[in-house]
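Novice: Please go over the structures that come below.
What follows is calculated from the coordinates using simple rules that are stated; it is not laboratory data. Bear in mind that the values here come from a model prediction, so they are computed numbers and not experimental data. Cβ atoms are built from the backbone, for glycine too; each structure is taken alone.
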Structure I
Amino acid sequence: MKLGFLQGVYEHDGPFATVYLDTSADTEEAAQAIDLRWRSARQQLAERGADELTLQTLAGALSDHQWRTGQRGRLLVASQGRVVFSDELPQPPTDFSDDERAGFGALPHLMPYLRMRGARIPYVVAVVDHEGADITTVNAARESTDTEVHGSGGHPIRKTPSPGMSNERGHQRAVEEHWARNAADVAAEIDDRALSAGAERIVLAGTEQQRGLVHERLRKKLQDMVMTTGAGHRDRKASDEVLQQEVSESIRSAVEAREAETIQEFERERGEHDRAVHGWQSVVGALQRGQVRTLLRASSGVGGEFETLRIGPAANEVAVNGTELERMGVDGITTVPADAAVVRALVGTDAELVFVDPGKVELDGGIGAVLRYSDVSTAG
């Protein structure tokens, strides 16, 4: 999971108020129930030191929220009277502890949110035909952008020649050249969209022959992430239910493949005592040095020997005790929940996060890492 979409959160100064709220609206008394839950969360935040301006800002954000029927939840993060991050939760946070539902401290507590949301890999869906394509780009923050590509006009797009046309072979050649030009235009747009979003999957839907032409013209490094399907038609604006199911299945399989690849790489590097570590002390040391490329965290929330870590102002200023940071000359040392410190360090050092089934890989304390480089201090 790429975490760049959270970078803006840490550009704000704390302290941060983090609220996970059950916003299910499946009964006639839903509004009243949500209000009672918010009042409880607000009281907890106030008791933990949240300022009145931030509390009012959170209340305003909830009042502006559009409630929809069904079981769901909402995450809000605010600092100094401003909401700095919010998102819908796929299900209500009913299993959260009181500390997780409402927290106030130097860092936002985002690991529960990341576990719940799962890996939202960026992807591109293109529904193509001989005339162009409808392209939808979804980034890691689940924000979507729609683009329509029109092929060049004034050229034949069907192989059946018009009445009176004598050169049938020439007509067919002109049609095929037109299809190829349109495919090149579509592929160029997909290239741009996929690269800008950091896409990890491309779904090509629509007309079979044109899918092949577009696929051939994509950048080589993008071709391996393509999944094709005959579902979807441009006149339906990619809203075909079968297409949506195909896209969901493709993304799910990509997430599972990413987990399997990460575990395999971790086990290989750990076996060679080279570029892999596990356990809180080793992983925190690697985060401090900016070594972590991919962090593995148990999906079930397995705890460890450290409930809290010490941090300084910079993302990689993280340690299991304050003495270590003091030796580094770090000022403004504070204590935060361990997972909150880990998420900030991952975002600040451009590292990825992958949740893994604890039954598939052995990790001391439910945490491990594949490193960017190795040295003698991280061997084993």
Structure II
Amino acid sequence: MSRPVEPYRIAIPEDELTELRDRLARTRWPDPGTVDDWSQGAPLDYVRELAAYWADGYDWRAAEARMNAYPQFRTEIGGLGVHFLHARSPHPGALPLLLLHGWPGTFAEFLDVVAPLTDPADPADAFHVVCPSLPGYGFGDRPTAPGWGVERIAETFAELMSRLGYERFAAHGGDWGSFVTAQLAHHVPGRLAGVHVTMAFAGPPQDAPPLTEADRAGLARLEEFRRTGSAYAAVQSTRPQTLGYGLTDSPAGQLAWIAEKYAEWTDHDGDPEKAVPRDRLLDTVSVYWFTATAASSARLYWESYADGPAHPVPVPSGVTVFPRDARMPRAWVESRFTDLRHWCDAGSGGHFPAIERPDFLVDELRGFFGPLR
């Protein structure tokens, strides 16, 4: 028997906002780093300034209103409550499109692209948008047993699209959303019009052609990430529970843990807020804080981080690579995404393109999926 789809509205109780401000005021701060840069992590002065603004300047109620401006719902799939935004286009021929976030993201990072995707000037560009929270993230349920890795999440979202009446649909993802999108192409290839990702991972094929300059630069960046920027993933993939105690108890800790990644993974000239305004960063941090999902979101790394790219992706595929995000050689990607029809090396942008470059991302989605309708 199909479970009902029930309307949902975000409404954090006022006493939780008061408690957040109280906890921020009582933060026990560490000593500053012994260097003048980010090489030891988020600088003390930067995090203290953000925390002060979160307590006294940031407007969570305005963020709630932005999120609640689009219809949201919950339904139970596989014993887990699933939260999602569902914005139907007024145009009857619209293509259903699943938008999938990753870590440290939320469904709300797509808010700026929902309106242009659902109600464009040209009805031929219209999509019905479904944007779920990954299990263990945001306003969905937190899994209480192991097994909620990329494969099960893909199965869950395929069922969600069926429950909404979308037997044929398109999918886009970044970060973990890219992995779930690729898994959907393996799980239900016949239902997908196509997939688009911003992080396409693949191993080197046999008889790979020589690397281009862009290929070498991308691999060098990945190696530098493994050497200096992957500590968070090592912890989250091995000891997410232990990490969760500190992040769930300390809003300053949760803030620093996420703010560092937004600063490191976005495209800017030294001022992270030129890429992602501080209010948008705090939208994300606030969702993690109010839902207490530090440990449950990190647990996806424990479930799936070691798996790496596996199944081939046999459906029409598009890849847009942003310069501050991961880039693998195109020939490697083509060996896994066997029907690669679109590749774009964007001139600017980073890991959160729906926030950093929403208009560009909308154009990429329209351009790729247009011929596949």
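Novice: For which of the structures I, II does the calculation of distance in nm of label points 7 Å out along Cα→Cβ at positions 78 and 326 return 2.1? Provide the component values of the computation, followed by the final result.
Specialist: Details: I: 3.7; II: 2.1.
Value 2.1 for distance in nm of label points 7 Å out along Cα→Cβ at positions 78 and 326 corresponds to II out of I, II.
Novice: Quick check on the output: 141 is volume of the Cα convex hull per residue in Å³, derived from one of I, II. Which one produced it?
Specialist: On the way: I: 168; II: 141.
Only one of I, II returns 141 for volume of the Cα convex hull per residue in Å³, namely II.
Novice: Okay, moving on. Tell me which structure, out of I, II, gives 3.4 once distance in nm of label points 7 Å out along Cα→Cβ at positions 22 and 38 is calculated.
Specialist: Numbers: I: 1.7; II: 3.4.
It was calculated from structure II.
Novice: Which one of I, II has relative contact order in percent (Cα under 8 Å, 6 or more apart), as calculated from the coordinates, equal to 16? Could you put the intermediate results ahead of the total?
Specialist: Values: I: 16; II: 19.
Working through the options, I get structure I.
Novice: Identify which of structures I, II gives the largest calculated value of FRET efficiency 1/(1 + (r/R0)^6) of positions 206 and 318 (r between Cβ atoms, R0 = 25 Å, to 0.05). Please report the intermediate quantities before stating the final value.
Specialist: Numbers: I: 0.00; II: 0.50.
Once FRET efficiency 1/(1 + (r/R0)^6) of positions 206 and 318 (r between Cβ atoms, R0 = 25 Å, to 0.05) is worked out for each structure, II has the highest.
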